[in-house]
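A.B. asks: Scrolling down, you'll hit the structures one after another.
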Structure P
Amino acid sequence: MPNLKDIKRRIKSVENTQKITRAMKMVAAAKVKKAETMLKASKPYSNELFNIMKKLLISGLYFETADRRFERAIDNYPALLEERELKTVGILVVTSDKGLAGAYNANVVRKTISRIKELQISGIGVKLFVVGNKGYQALKRQVGDEIADFYTKLPAIPTPGASAVIAEDMTESYVKGEIDKIEIITTYFKSSLSYEVQNWQLLPMIFSEEVKEKPGVEPEMLFEPSVESVLQKVVPLYISNRVFYAMIQAATSELAARMQAMSSATNNARDMIKLLTIDYNKARQASITQELLEVVNGAEALKG
């Protein structure tokens, strides 16, 4: 017969856990609303930058080069727009610092490992730039030698400043020739119930022939004071913004995943409390029945 005190202790423990998961669900719901608002606000700007870069690249004017070298790697647009033989790929992997978000981090890590194996089979090296402690710890155990840099304890809601630092580190490796391509593995937020792990190509910036040949895509463009000046401003903005946009997408997806995970945990705790309560009542009923039988048997013995 189950011990009544043990069952009661388990019920109390599950109730305490349920309170925590319910609170975490409410916190995640509030944060995901804020992150989703920021994501929607940043989307028009990001899309417009993307369209501007597309028009610049389609125009062919990006082949203009400047003799001046800038101190910040991200400002050296000729080197960043240069296509070269692919020997090493730099991959920015965006995960979270915290867990309790279901399979969110595991999905990103799985996609990263798959991409690394794909590149290695082709004889291409990999350098990882990992955002988030969970992704760093998981990848360190599996492909620790491939990690070039990692970033943890960043703001829960990404900021342009943090994104600019990451973008500068990656473009510096690109300009130095340490990597020949930059990809971003992040999660694309679809809704509060759905997200998708995606792989974006950041550098070099290449558009399909269909886009290049599409009528009306290449309007007449005037550059003031010069093409070089425009590119030197737009290219860093574009790269930093793509990193920021990827991190916003990831943060929103992570919070939505955590909200779902905590909702499921709360519901599971509720179901477990129901089952334990039934077990407690059965055990209590059996205990009372046993005591009654002992009293009856004792009374019968006295009569005899």
Structure Q
Amino acid sequence: MITIPTELLRTLVAVTDAEGMTRAAERLGRTQPAVSLQIKRLEELIGRPLFERTGRALRLTPAGDILTGYARRILLLHDEAVARVLRPEPAGAVRVGLPNDFAVTLLPGILGEFAMEFPAVSLEVGCALSHSLLDRLSGGDWDVVIAMTGGEPHPSAARIWRESLVWCGVEGMGLDDGAPVPLIVYPEGCTYRRRMIDALERAGRGWRVAYSSASLAGLTAAVQAGLGVTALSARTAPPGLIHKSTGLPRLADVSVGLYTGEGLADAAVRLANFMIAALDKAHNKDPGSP
């Protein structure tokens, strides 16, 4: 059994996020040769290459991708353990970015429980589409983000879950096989929107955008008014909506990840681990979850 020093894992994460040794060295306050030596030492420890060079850029190998995911979780727990010993009660503000439906239907309980357990921490919560959340996380606007991706999980995720999507509509709404399916959608860039369109086009079904809204409340109101159907996570779909499957193609799953910014304060590290534990528990409780 090998033991990997946390400093090597921290260097691996830094190189992954910086997409290169030089920028990672600047962030870590080390020289580029020192960072290269640490990556080489880590590769020797596990006996596999972690990066491959594509032109002037570095890409994670499959082994590197797996190890980076574990490294993020290990470092979050390591940093929390140190903080709890040195500073048992976290304090300060944590900026949290969430997709609309997760913010409305799932995470209020988790964030509320955290706020009760750690009253000295204030939570600044904002909502947006996932691609915007990830862009703003890279820009330093958020500390912790929940975001969805339609394809491969983003390598900077600290934890990834898979979510099933369902069609949502109202009882009694008919869908004429010969007519375009009326869609209730979030704006362009939404993973749910892309999943609906891809599924319909693969099935050879026509579609049209009947209503678009940036808020879950707007989408829900449009569906309840019978303007069309929409897609939502099976876990977060409002209970008042009927899950419609008759005549509609299956929707592909999405990846839901928890992402963290750089240089997190103790309170943000504590929140990230709290959310991961709560979401793990929610998925393990659900017998239908992947």
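A.B. asks: I have 31, 15, 13 for semi-axes √(5λ) of the Cα gyration tensor in Å, for residues 180-275 alone, calculated from one of the structures P, Q. Which structure is it?
C.D. replies: Label of the originating structure: Q.
A.B. asks: Given a value of 0.98 for Cα Rg over 2.2 N^0.38 Å, for residues 4-75 alone, calculated from one of P, Q, which structure does it belong to? Show your work: numbers first, answer last.
C.D. replies: Details: P: 2.38; Q: 0.98.
Answer for the origin of the read-out: Q.
A.B. asks: Here relative contact order in percent (Cα under 8 Å, 6 or more apart) was calculated and came to 32; which of the structures P, Q was it taken from?
C.D. replies: On the way: P: 32; Q: 21.
Structure P accounts for this read-out.
A.B. asks: If FRET efficiency 1/(1 + (r/R0)^6) of positions 132 and 228 (r between Cβ atoms, R0 = 30 Å, to 0.05) computes to 0.80, which of P, Q did it come from?
C.D. replies: Among P, Q, the structure yielding 0.80 for FRET efficiency 1/(1 + (r/R0)^6) of positions 132 and 228 (r between Cβ atoms, R0 = 30 Å, to 0.05) is Q.
A.B. asks: For P(r) over Cα pairs in 5 Å bins from 0, in percent, for residues 36-147 alone, the calculated result is 2, 9, 13, 14, 15, 17, 17, 10, 3, 1, 0, so let me know which of P, Q that is.
C.D. replies: Details: P: 2, 9, 13, 14, 15, 17, 17, 10, 3, 1, 0; Q: 2, 9, 13, 15, 17, 15, 11, 10, 6, 1, 0.
For P(r) over Cα pairs in 5 Å bins from 0, in percent, for residues 36-147 alone, the value 2, 9, 13, 14, 15, 17, 17, 10, 3, 1, 0 is produced by structure P.
A.B. asks: Have a look at P, Q and say which one yields 21.4, 67 for Rg and Dmax of the Cα atoms in Å, as calculated. Write out the running numbers ahead of the final one.
C.D. replies: Working: P: 28.7, 116; Q: 21.4, 67.
The correct label is Q.
A.B. asks: Now for a different question. Out of P, Q, which has the highest value for mean count of other Cβ atoms within 10 Å over residues 108-115? Don't skip to the end; give the middle numbers.
C.D. replies: Values: P: 19.2; Q: 15.0.
Structure P gives the largest value of mean count of other Cβ atoms within 10 Å over residues 108-115 among P, Q.
A.B. asks: Tell me which structure, out of P, Q, gives 4.6 once distance in nm of label points 7 Å out along Cα→Cβ at positions 28 and 196 is calculated.
C.D. replies: So the calculation was done on Q.
A.B. asks: Can you spot which of P, Q the value 4.3 was calculated from, given it is distance in nm of label points 7 Å out along Cα→Cβ at positions 20 and 124?
C.D. replies: P
A.B. asks: P, Q: which one has helix-only ellipticity at 222 nm (-39500 (n - 2.57) for each DSSP H run of 4 or more, over all residues; to 500), as calculated, at -22000? Please list the in-between numbers first.
C.D. replies: Values: P: -22000; Q: -14000.
It must be structure P, since only it matches.
A.B. asks: Which structure, out of P, Q, was P(r) over Cα pairs in 5 Å bins from 0, in percent, for residues 116-187 alone derived from, given a value of 3, 10, 16, 16, 14, 13, 11, 8, 5, 2, 1, 0? Please list the in-between numbers first.
C.D. replies: Working: P: 3, 13, 24, 26, 20, 9, 3, 1; Q: 3, 10, 16, 16, 14, 13, 11, 8, 5, 2, 1, 0.
For P(r) over Cα pairs in 5 Å bins from 0, in percent, for residues 116-187 alone, the value 3, 10, 16, 16, 14, 13, 11, 8, 5, 2, 1, 0 is produced by structure Q.
A short reminder: the numbers here are calculations on the coordinates, not readings from a lab. Owing to the predicted nature of the structure, the values given are computational and were not obtained by experimental measurement. Cβ atoms are built from the backbone, for glycine too; each structure is taken alone.
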